[in-house]
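J.: In C-alpha cells below, several structures.
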Structure I
Amino acid sequence: MILYNEKVAEAANEIGYAYFPKYKPPYIEEEAINRVIQMNETAEGHLFIFHVTTGKGAAMVKKAREAGQSIYAETCVHYLVLNDDKYLQEDGYKYLCSPPLRSDKDRDELWKALNNNALSIVTSDHCGFSHITKENNKDDFRNIPNGLPGIDARLNVLYTEGVVKGRISIEKMAELTSTNAAKIFGCFPQKGIIQVGSDADLVVFNPRHQKLLRNKELNNSTDWSPYEGMELHGKVEMTFSRGELIVENDVVSAAPGRGQRVMRKLNL
C-alpha cells in the first residue's frame, strides 16, 4: 500500500516532505496491525508491535490481548509529544519518521492507551541521522532518512509531558520505561523491580530540576534534537548498574567491559 501511494505521489508531483503524512495515513498502519494480529492468532505466537501511533491501532492490540493473544505494543516519545504540523515547517524534513507524526487527536488517544494498558512501553526509537543528512534529501520524501534522535531526552520529556501535566502517574512512567519491558522480554525479576535478589539497576531522578533543552548539552553525537528549546522538568542525576554508580551528573565512570550477558526467556 505504501509503495503504491509513493507512485501516486510521484505522478501527482507531491514528493516534497510536506506530503509525507498524506501518503502514509493512519489506515495503512491500522491495516498492518489488523493483518499481523490475524496471523498471530493462527500461529498462536508471541507478538510485539512497535511504533503504534493511533488510538484505533492501540485499541486493536488491547482487544486481541483480552481475547487471549500474547500481544503487546509500544509507542515512542515523539508520537506522544509532537504532531504532524511539524511537516509544514521550513525544516519539516527533519521530522520524517515512520509511521509519521500524527494529529493532536491521535496524541491524546495514545496517552489514554498508556493508562488503559493498551500500550505497554514508551521508547525513544533513537535514530542519529544528522540535520545535513536529512536536508540533503529534502526534495523527495522517499529519500529522506526516517527517524528522530531522542534517547537522552526520553525520561525528561515523558516526565514533563506525562507526569507533570497529569496525563500519567509517576508509577505508570516507571512501568512504561522499565518494569513492563523487563516482563515482556523475559528479564523479570532480575531486572525491572527493586527487591532483594534483583539487580540494583536504578536511576536517581530529581523532579524539581527545570531547564531548557539544548542539544549541545546532551551526551550524543547527533547535531539536533526534536525537543530543542522545550522547558523540561526532571533530571537523571545518578545511574546505578547492579548497585554500582556508573553515571553521575552526566559523567560516565563505568569501566569498559563491565557489562554482563542477561539470559532471557519468554514468559508472557
Structure II
Amino acid sequence: MGASSGPNDKIFQRFTEKWNEIDVDKYESGIIEDTVASKLNPQKYVLVKYINDQLATFQPRDDYKELLQLSLIFLGDETAKDFKIFRPVALHRARWMAKLIYSLKIFLFRSQFKLTAKELSALEAFNVFVIQVYIKYWYTASSGELAPYNDLNLLKELDNYKKSNIVIGNAAAKSFSRHLWYLSETLIGLAFFDSKVSSEMKVNMVKSLVKKGADFPLRHITVETTAFQTVQLSDFVSKNSLILITALDILKIS
C-alpha cells in the first residue's frame, strides 16, 4: 500500500498470482473487524439500502455491479450470500474502478493472502472510505443536474472525513478539488433542476444571478479548504450562470 490514498499495483500483482490458491467460498466480511464495525455499523442500514437500490436499477457495466455486490459482502449483509466473487481482471486493466474492486477482494480474503500489518491497516481504511463515502457519489456522477449539489456535499464530507483519517481525507479532497467543473459559474445553474436542492437555496441562487461574474468564466474553479464547510451553491452563481439557462431556453431575464 502506498502512503497516500490507496493501494498500488504491486499488491494487485501479488494477489493475482495467489488467486488460484484462494478458496473463493471462504471469504470474511469486513464488518466482523471491530475497527470496521465501529465506523460502518451506525450507517449500515442506510448504506445497504442505497447499494440494493442501485443494484435494482440498470448498471451499464459489469464492474459497476460487481463493486456494489462486493460492498454488500464487505458489510456482511444477508442479501450478499448468493453473490459470486470473480477472478480479478488483468492487471493492465486495473484502473480506478478495478482498483476499488481489487482492494475489496484482497481484504475479503485477508486470511488466505499474506499481508503486512501496514498493508492490512491501509486496505481496511481505504475500503471503509470507499463504502462509507465514495460509492454514493460515484453512482450518481453521471446525473448532470445532481452534480453541483453532489460535488459540494462531497467536498464537505471529505473535509469532515479528515477527522477519521487525515491521510485519506486530504488525498481525496486534493484529488477531487481538481474536478470541480460543475461548480463553475456557468454549470452551477444545473442545480436549479435538482429536486434535492431546497427551495430556499434556489431562491438565494436566483438572487445571486445579479452578481457580476468573471469576464472570462473559468471552466474549473478552486475552493479554499478553509471554506468547505461554509460555502453554499448560491456563492458560485453569477450573471454568467444565465449562459446555461439561456442556452436551454428556459428562462429569460432582461
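Throughout, read-outs are computed from the coordinates displayed, never taken from laboratory work. None of the values given here were measured: they were computed from a predicted structure. Cβ atoms are built from the backbone, for glycine too; each structure is taken alone.
J.: When Cα Rg over 2.2 N^0.38 Å, for residues 108-235 alone is calculated, the result is 1.20; to which of the structures I, II does this value belong? Display every interim value, and only then the final one.
T.: Working: I: 1.20; II: 1.27.
This figure was derived from I.
J.: Figure out for me which of the structures I, II the number 15.9 belongs to, where mean count of other Cβ atoms within 10 Å over residues 36-43 was derived from the coordinates. Intermediate values should be presented prior to the final figure.
T.: Numbers: I: 13.4; II: 15.9.
Corresponding structure: II.
J.: Follow-up. Consider the structures I, II: one of them gives -13500 for helix-only ellipticity at 222 nm (-39500 (n - 2.57) for each DSSP H run of 4 or more, over all residues; to 500) as calculated from the coordinates. Say which. Walk me through the intermediate numbers first.
T.: Working: I: -8000; II: -13500.
Label of the originating structure: II.
J.: Separate question: So if we calculate distance in nm of label points 7 Å out along Cα→Cβ at positions 196 and 212 for every structure here (I, II), which label has the highest result?
T.: Numbers: I: 5.0; II: 3.5.
The maximum falls on structure I.
J.: Taking relative contact order in percent (Cα under 8 Å, 6 or more apart) as the quantity of interest, name the structure among I, II where it is greatest. Walk me through the numbers on the way to the answer.
T.: Working: I: 15; II: 19.
That would be structure II.
J.: Using the calculated result 1.7 for distance in nm of label points 7 Å out along Cα→Cβ at positions 100 and 132, pick out the matching structure from I, II.
T.: II
J.: Which of the displayed structures (I, II) returns the greatest value of distance in nm of label points 7 Å out along Cα→Cβ at positions 20 and 156 on calculation? Provide the component values of the computation, followed by the final result.
T.: Values: I: 2.3; II: 5.2.
Sorting by distance in nm of label points 7 Å out along Cα→Cβ at positions 20 and 156 in descending order puts II first.
J.: Right, here's the next one. Given 39, 18, 17 as the derived value for semi-axes √(5λ) of the Cα gyration tensor in Å, which of the supplied structures I, II does it correspond to? Please list the in-between numbers first.
T.: Numbers: I: 31, 26, 17; II: 39, 18, 17.
Going through each structure in turn, the value belongs to II.
J.: Of the structures I, II, report the one carrying the highest value of distance in nm of label points 7 Å out along Cα→Cβ at positions 44 and 172. Could you put the intermediate results ahead of the total?
T.: Values: I: 3.5; II: 2.0.
Greatest value across I, II: structure I.
J.: Identify which of structures I, II gives the largest calculated value of distance in nm of label points 7 Å out along Cα→Cβ at positions 148 and 164.
T.: Max of distance in nm of label points 7 Å out along Cα→Cβ at positions 148 and 164: II.
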